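Next come the structures, one after another.
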Structure P
Amino acid sequence: MQQRVNPSEQTIKVGPLRIRFLLTGDDSNGSVSVFEFLVPVGQRLPAPAHKNDAYEEVIYGISGFLTWTVDGTPIEVGPGQALCIPRGAVHRFDNLGAVDAKQLAVISPAVMGPAYFTEAAAIIGAAAGGPPDRAKMTEIFHRHGMTLAPPPPAN
């Protein structure tokens, strides 16, 4: 197998977010997927809060800050900081800071890859700024090792 840097490089847009894949399971014998993601100022995760059923997710801050909410606890992750989101923890993120945020995600094992983001982007885009179709998102999440969290209670 010939080695090269960023063998699976591709950029996927999900609404205003940019996801830049570097490695997928095809590059790592299924052990890890690695991608950078850029979250503009004021943006929230466009998909609903969810939990990873089949993998751990490690987040590493490159620039700016994201506020991750993990099992109800807000955790700010900035440059040089790492956060492990264990399987089963309900999580989401928001850029509440004053600058765009860039973070690196490492997924192990490599259950989730570029196909998830491409499929989710289509459903989120079809919602035209409204909430994405929950049934369609649920199906996409299940195929990629995740479960949607229950919607927040209505006030």
Structure Q
Amino acid sequence: MQQALRAAGSESQVMALSETARTAQDAADSIGCELGAIVKSLVFRIDGAAVLALVAGDRRCDTKTLPGALDMSGKCKRADADLVRAATGFAIGGVAPLGHPRPLATAVDASLGRFDTLYAAAGHPYCVFPTTLEELVRLTDGKLSGQIATA
């Protein structure tokens, strides 16, 4: 993950935590930050294609609005563990927002902008990396949306 960050032009350092970051709440507790500052990397399937939603830890992804935010149509369903690993190279609980075998259409929750520093999974359930909303959008080539998450 550190190599993927460097290759994408980020100076962020992967942080190894003493406690798990498998869930957003676990990560927030381990880091000592607000739940909303955790970036959840959620993989969905829209018309057979894997897509990524990067959502604040205190929000839920709205699967009805996600296709439109990605300029896609069709039903949106949560991806199973096999699709998550095939599409991202990571297991559920450690899916990083970048470093995938091939680029994924990505929507980024605009509510993450409430925080100066965000923490995203770094490919392992005990690792995260700090970033900003602006950098996250750049690193993922994501589409910023105020429509994909609900409280």
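Quick note: the coordinates plus some simple rules give every number you see, no bench work behind them. Remember, predicted model here, so these are calculated numbers, not experimental data. Cβ atoms are built from the backbone, for glycine too; each structure is taken alone.
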Where is distance in nm of label points 7 Å out along Cα→Cβ at positions 3 and 107 largest, in which of P, Q? Q
Mean count of other Cβ atoms within 10 Å over residues 51-58 computed as 17.1: which structure among P, Q? P
Mean projected area of the Cα convex hull in nm² - structure with the largest value, from P, Q: P
